[in-house]
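*Asks:* Please find the structures below.
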Structure I
Amino acid sequence: MRKFKVIPVLDILNSEAVHAVKGERTRYKPLKSKLFKSSNPVEILKVLRHTYQFNEFYIADLDAITNRKPNFQILTKILKISGINILIDPGIVDSKDIQQFSKYKIKKLIIGLETIQRLGVVKKALDLMGQKNLIISIDMYKEKILTKAKGLSNKTSLEIIKRIESVGIKELILLDLFRVGQKIGGIPQQYLEIQDSFNGDIYVGGGIKDYKDILSYKQQNFTGILIATALYDGTINIEKVRKICI
């Protein structure tokens with residue numbers, strides 16, 4: 001039986017950790033929490049790794065996603081932290097981006113539907129990195145999928161999932177930007193429909209309200225959740241979160 005995962009999220013903008021809310025990136029402010037004393041991404045991850053024993057993290061490089069300016073120096077420092085595994089969304093647009101990030105020892109490269117230009121980019125990533133090293137992020141806003149990729153726009157979510165699965169992808173992230181930072185709670189019906197349709201692992205990001213929410217996703221057999229706001233603001237006890245993964 002696979003282990004349910006709770007993965008802390010770190011959003012990086014202007015080279016510092018920020019609190020993401022509703023996908024309104026121009027309004028994001030430096031991340032503050034009683035768990036750590038800095039908005040420096042490297043220092044935050046050191047605390048989460050060495051003090052709270054998390055070893056897997058989701059990173060959204062918003063400088064790369066919004067401005068095509070990846071934080072390579074920060075990524076290099078992060079990867080030097082002992083015992084750390086990184087899932088990173090660096091705003092992949094084309095095959096050149098994939099080649100750049102294939103050189104780093106990241107656990108999984110995330111390819112977001114929001115940024116790719118065509119589905120062929122996913123096929124190229126599979127060739128370069130292999131199935132086990134890739135996750136596709138199904139980026140949404142109020143349950144509407146965000147993509148400009150040829151062949152995917154104007155299709156339903158289930159049609160898009162089937163296309164992605166047909167090229168060989170076995171892991172997805174369902175990420176509704178409107179839910180991010182809001183602690184809305186509950187499992188959208190759309191997520192359950194996608195889970196029924198997709199033969200692979202599914203992580204969910206955005207909208208986690210409390211500990212009961214986490215248990216609900218676990219009981220519904222999702223692979224795991226990505227969490228930031230409710231963890232960093234103290235709504236959910238960090239020690240309790242760790243134990244659910246043991």
Structure II
Amino acid sequence: MKLYAVKTKKVDICDDLVETVIEALEKHNLHLEDNDVLAFASKIVAYAEGRVARLSDVEPSEKAEELAREFCLQPEFAELVMREADRIYGGVEKTILTLKDSILAPNAGIDNKNAPRGFVVLWPSDPKKWAEKIKTEIERKTGKRVAVLIVDSGLVPLRIGTSGLALAVAGFKPIRDYRGNKDLYGKTITITRHAVADDLASAAHFLMGESTEKTPIVLIKDANLDFDDGVYGPSDMMMPAKECIFMGTFLADRRD
């Protein structure tokens with residue numbers, strides 16, 4: 001598998017992402033082939049959708065004021081988290097733990113990093129729809145059957161730092177199911193499923209970086225994927241909370 005960092009111009013609100021990626025690929029002398037994967041940072045998708053909010057335009061509620069005091073956040077930021085989150089669980093200083101689009105995410109995916117001063121960037125409103133739209137438009141303009149992956153930063157419980165998280169996929173199966181297969185010793189595998197899209201998102205995230213890299217797109221070639229015509233969003237890559245080892249434990253409210 002080969003990955004190519006694709007630097008672009010600064011993506012502004014309502015820019016055409018397909019034109020941006022085609023222009024950037026040409027500039028880097030990179031050529032699309034069938035079964036290539038284009039990974040897009042969720043932030044440029046959000047910019048293309050106009051999902052950028054000016055904090056001074058937000059009127060915080062009383063509940064937002066309380067959250068802001070509890071977790072040392074701006075009240076306007078806390079208000080946006082409340083509006084975007086499907087559920088709020090708690091948090092630590094500077095971060096609120098939320099459920100957003102079936103994903104356990106800090107601050108409902110809202111980020112002030114790489115946003116203009118006084119602004120924040122929200123998650124795309126429908127990552128699945130965006131993945132399908134980008135894939136269809138690229139294929140129309142280039143004639144190549146490509147796959148699209150929308151990537152954001154994610155967290156793993158008790159691990160320091162971010163890694164890649166797949167918000168949406170178009171063109172390959174995001175999960176590889178090993179249940180029923182045999183291991184090296186002939187034992188039947190009972191629970192293992194491989195989060196292929198998240199692994200690929202982490203590889204892309206490594207090249208994208210988290211600050212001034214200006215690398216919001218990664219071209220991936222020769223990936224060992226199960227290509228298809230499917231489109232998959234957050235709910236297609238999640239399990240019920242009661243089946244998750246982390247959430248299931250918390251929901252059971254077990255104590256020492």
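*Asks:* Assuming 3.4 is distance in nm of label points 7 Å out along Cα→Cβ at positions 183 and 207 as calculated from a single structure, say which of I, II it is.
*Replies:* II
*Asks:* Continuing with the same structure: If we compute distance in nm of label points 7 Å out along Cα→Cβ at positions 15 and 87 for structures I, II, which one ends up with the highest value? Provide the component values of the computation, followed by the final result.
*Replies:* Values: I: 2.8; II: 3.7.
Evaluating distance in nm of label points 7 Å out along Cα→Cβ at positions 15 and 87 on every structure, the highest lands on II.
*Asks:* Follow-up question, since we're still on this one. Work out which structure the value 2.8 belongs to, where distance in nm of label points 7 Å out along Cα→Cβ at positions 55 and 151 was derived from one of I, II.
*Replies:* II
*Asks:* Where does the value 53, 35, 24 come from, among I, II, when Cα extents along the principal axes in Å, for residues 31-166 alone is the thing being computed? Let's see the in-between values first.
*Replies:* Working: I: 45, 33, 26; II: 53, 35, 24.
Structure II accounts for this read-out.
*Asks:* Using distance in nm of label points 7 Å out along Cα→Cβ at positions 23 and 71, single out the structure from I, II with the greatest value.
*Replies:* Evaluating distance in nm of label points 7 Å out along Cα→Cβ at positions 23 and 71 on every structure, the highest lands on II.
*Asks:* Out of I, II, choose the structure whose coordinates give distance in nm of label points 7 Å out along Cα→Cβ at positions 63 and 231 equal to 2.2 when calculated.
*Replies:* I
*Asks:* Give the label, chosen from I, II, of the structure having the highest value of distance in nm of label points 7 Å out along Cα→Cβ at positions 79 and 191.
*Replies:* II
*Asks:* For the read-out P(r) over Cα pairs in 10 Å bins from 0, in percent, for residues 95-174 alone, a value of 18, 57, 23, 2 was computed from one structure; give its label from I, II.
*Replies:* Of the structures listed, the value fits I.
*Asks:* Continuing with this model, one more query. I, II: which one has relative contact order in percent (Cα under 8 Å, 6 or more apart), as calculated, at 25?
*Replies:* Traced to structure II.
*Asks:* Can you say which of I, II returns 146 when volume of the Cα convex hull per residue in Å³ is computed? If you can, show how the numbers build up before the last one.
*Replies:* On the way: I: 115; II: 146.
Comparing all candidates, it corresponds to II.
Every number in this text was worked out from the coordinates using simple rules, so none of it is lab data. Because the structure is a prediction, the values reported are computed rather than measured. Cβ atoms are built from the backbone, for glycine too; each structure is taken alone.
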